[in-house]
Structure P
Amino acid sequence: MATRFLVLASRFNDTITKALLSGAQDTLSSAGVADANVDLLWVPGAFELATVAAQAAKSKAYGAIICLGAVIRGDTPHFDLVAGQAAAGLQRVGIETGIPVIFGVLSTDTVEQALTRSGIKGGNKGVDAAQAALSMVKTMARLAELTHR
C-alpha cells in the first residue's frame with residue numbers, strides 16, 4: 001500500500017499558505033506520490049493545526065502530516081502566543097503518536113518576509129516541508145525495520 005500524506009493548511013494569511021501548499025503539492029508529485037495519496041484539509045488558523053493533526057495522527061491513516069501556515073508579527077503579543085503554541089502543539093502530536101508532523105508554518109516579522117519564504121518572491125518553505133515529510137517517511141520505515149529484527 002502506498003504511503004498517504006495529509007496536508008493541513010491554515011486559511012489565515014491564505015495568500016501565503018496557498019503558495020506554500022503549491023510548493024508542497026508539486027514536491028510530493030515530483031517524488032512520485034499520486035494525487036490520490038495526498039489529502040488536504042483547511043483549518044481556520046495556525047493555532048488550530050495541532051487539533052486536527054492530533055486526530056489525523058491517531059487514525060494512523062497517514063505516513064506523515066504536513067502543516068502549513070503563516071503567522072506574521074503585528075502590534076500585539078498575539079504573534080508570540082500563536083507561533084509558539086502552534087509549534088509546541090504540533091511537536092507534541094508527533095512525539096505522542098509516532099507519526100511525523102512537519103512544521104511548515106512561517107513565523108515572520110513582516111509580510112515581505114512571508115512572501116519571500118512562500119515562493120512568491122523567493123524560496124518556498126512548502127517545498128522544504130514536503131521534502132521533510134518524504135524523508136521522515138523513509139526514516140520511520142527504516143526505524144521499523146531496525147526495531148523488528
Structure Q
Amino acid sequence: MAKVEKTDEIKKLEEKLLNKQKTLVLEGIVGSLGIKTKDLVVKFAGDKATVSGSVGSNEDREKIILALGNVSGVATVNDKLIVKKSTPPAVFYTVKKGDTLGKIAKAHYGKAGMYKQIFAANQPMLKSADKIFPGQVLRIPATGK
C-alpha cells in the first residue's frame with residue numbers, strides 16, 4: 001500500500017481540529033470546578049491555553065489557572081481573567097518527591113496541621129490529602145484559609 005503524503009493544508013486542518021478538541025476538554029474541566037464565571041472563553045493552540053472572562057475572586061482565578069495548567073499537554077496558561085473582588089494572591093507550589101501536604105503546610109504556614117487549608121484550596125482537583133505527586137502544582141492560599 002502506498003504511503004500518502006499529507007499536504008501542509010491537511011496538516012493545518014488537523015492541528016486546528018485537535019486544538020478545537022483540546023479546547024472543548026479544557027472548557028469541560030473548568031466547568032467541572034463549579035466556579036461562577038461570566039463570559040468565560042478558553043482557547044488552546046500549540047501547548048498554550050488562554051482563558052478570559054470574569055470571576056468573583058482571586059481564589060476562583062487561581063483555581064481555574066491551576067486546573068488548566070495541570071492538564072497534560074498544557075505548558076502555559078495565558079491568564080486574561082478579570083477579578084471582581086481582589087484578595088491576596090496565593091503561591092503556586094510544585095510538589096517534590098517526598099512531599100506531603102503536612103510538610104508543605106509546615107514550610108508555608110509553620111504548622112503541619114494546616115494541611116487541611118491546602119487540601120481545601122485545591123479541591124476538586126485533589127480527591128484525597130495523600131494523593132499528591134511530584135510535578136503537580138498546588139495552590140497555597142496566602143493566609144492559610
field: Origin of the derived value -0.71, -0.95, -1.29 (log10 I(q)/I(0) by the Debye sum over Cα atoms at q = 0.14, 0.17, 0.21 Å⁻¹; candidates P, Q)
entry: Q
task: Output the label of whichever structure in P, Q has the greatest value of FRET efficiency 1/(1 + (r/R0)^6) of positions 8 and 112 (r between Cβ atoms, R0 = 30 Å, to 0.05).
output: P
- line: Computing FRET efficiency 1/(1 + (r/R0)^6) of positions 24 and 104 (r between Cβ atoms, R0 = 25 Å, to 0.05) for each of P, Q, the value 1.00 comes from structure P
statement: Calculated from one of P, Q, helix-only ellipticity at 222 nm (-39500 (n - 2.57) for each DSSP H run of 4 or more, over all residues; to 500) reads -11500, and the structure in question is Q
field: Origin of the derived value 19 (relative contact order in percent (Cα under 8 Å, 6 or more apart); candidates P, Q)
entry: Q
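When mean projected area of the Cα convex hull in nm², for residues 80-127 alone is calculated for each of the structures P, Q, which structure yields the highest value?
Q
Read-outs: derived from the displayed coordinates by stated rules, not from any lab. Since we're looking at a predicted model, the values are computed, not measured. Cβ atoms are built from the backbone, for glycine too; each structure is taken alone.
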